[in-house]
Structure 1
Amino acid sequence: MTPSPHSGPGRVPGHHIRPATWDDLPHIVETMRAVDLHDWGAEVGEENDIRRDWGLPSFDLERDTVVAVGDRGEIVAYAVVLKEGDAPEVFSIGFVHPGSRGRGIGARLLEWVEARAREILAGRDGLVRGLAAPGDADSRLFTLRGWVFARAMETMIASLDEEPSEVRAGGVEIRPFRSNEEGDVHAVLMSAFSRHFGFTEVSLEEWRGAYLASPRADTGLWFVAEGDGVVVGAAIGVVRLGIGWVAEVGVLDEWRGRGIGAALTARLMREFRDRGQSKVGLNVDPLNETGAKRLYERLGFTQDRRIDFYELKL
């Protein structure tokens, strides 16, 4: 029988392991910032990322999170397991403060991640996927527990010092999103990303929770491509890490090859510049079969950092 994720030893030397609470959020964010600056040299996550996770319809704060608390009450580590959609896959993020590493905390949290993932999947075969910090420490930790390297993603950044060029696409109109098009945009994005690494299809309700109920939701940063009277492409922008951020860009298969993705991205970049942003960022899979990285490079994006993902089959 799989143990309960919060059963077993509740401590590592000098630390207590327990579920997170809303009161912990500012302290988790503070620890995340210290980890980012140490491991990446820049902030790669923000409070709204955590709030987005905690706001998912299926999320259970008591069961899906843990923190490690030092003897003085300080939070030095955090982990979360997330389940979206019906696919037998879960995703995890975890980190340990640089000053508290080498004490077995990371291993204890990873053990909890695996147990909670098995509980969520309820005996089904599936997998759990986790994000690794740069360097050898996370790689060793994952590998020792049987995880394998799955994919490298890249963060790219473009300057908005100059006005982004307008990109024209054949056979479509690039225009702002309309409030009655939620279902159309959801359908386009689910179809466009269906073959991408790590994709899990989510219901319209779950998708609304992730985007429209998010604290950073702003549909003024949503654009669609309309062709033959229907939505055939969509782009969603947010403000993240203090800069413009391209959260999603997707085009239906039968409409690809006409420059629609580039036109949507360029339109979003111009909107960010009009709002006073000096940079825009995004995450991209460099092995994406649609050639998304080349598209972004043509629009002036350059690689900023690499993010590795590891997987464990359950």
Structure 2
Amino acid sequence: MQRYTVAVSQTGVRLERFVKELFPGHSRRDVQVWIRDGKVLCNGRPGKKGTILAPGDCVEFASLLPETPGAVLQPDPEVHFEILYRDSFLIALDKPAGISTHPLRPGEMGTLANGLLAHCPEVQGIGYSDREPGLLHRLDRGTSGVVLAALKEAAFENLRLQFEQERVIKVYAAVVVGVPPARGLIDFPIGSAGRRSSRLVTEVPGKSQRRLRHIQPAQTRCRLVRSAGRYSLVRLLMTSGVRHQLRVHLAGIGHPVVGDSLYAGPVGRDSDSTGMPAGRHLLHASAIVFYHPADGRRLRILSPLPEDFRTFARTHSLL
């Protein structure tokens, strides 16, 4: 029996999409047949392809599904990262910008997950997905900073519960366009703009927009650190984990992250105007705060600003 638990970040996802993401090497038609034939259970009952999932829902497969060719994660010792913290229960990695947290396609190499497996073979089989062994959360490809992983199954379950209960605090640094308020709470729900769109949208009061799909509540605390010219350095704090949350919220209030090709418009797409390489936006996961799964002590793990971030900030008088 293969069993997966729906995370907070997957709230509102259709069962069909959830299963397709677990088995990226299989077609959408394959997934529909599995569901139609009753091979996919949701909370112990045969699911329907349009079932909307909620955090904590249990998705099981009543019989062993065909393996995806090349779906087994392979270790990749060529992936380099710094270790910010490690003990026998967990490890915190410093993800560079420009690499994915985990593979999106069968056989993909060069991701943080591949590198973690090469460095810590004991993570194999820990967690809810073979593509993300031990990983407790994700960062976008263009985002750098701290990523937490568990080295024991019990530690994974404890920490995942902390994430789902929003007891884990994630702190980010970002360079944004314009000058946002000195302090503020961005409390706008986020949803998808269309069935096939990878772009998310926030519901800003007073702005008319088409009806959103899979709406999720999201809160981001933002504090202005320094502004100079057309850019500002901000500190962001979040406990929720909606996909693209910080990028969507900042763009929604009119201060997108510099270099964000998806949400910042011309400023994101024109790398020459910012000096940033394509695919790199100035968003960095600078700290994570949680409770140790073994003894309950409060841990705060820090990730220093990477050199490209510091260089841009210094050049524009933000550091």
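We did not get these values from a lab; they are worked out from the coordinates using the rules stated. Keep in mind that what you see is a predicted model, and the values were worked out from it rather than measured. Cβ atoms are built from the backbone, for glycine too; each structure is taken alone.
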Answer label among 1, 2 for the case where helix-only ellipticity at 222 nm (-39500 (n - 2.57) for each DSSP H run of 4 or more, over all residues; to 500), calculated from the coordinates, equals -9000
1
Determine which structure produced the value 15 for relative contact order in percent (Cα under 8 Å, 6 or more apart), calculated from the coordinates; the candidates are 1, 2.
2
Which entry (1, 2) yields the derived value 2.7 for distance in nm of label points 7 Å out along Cα→Cβ at positions 59 and 235
1
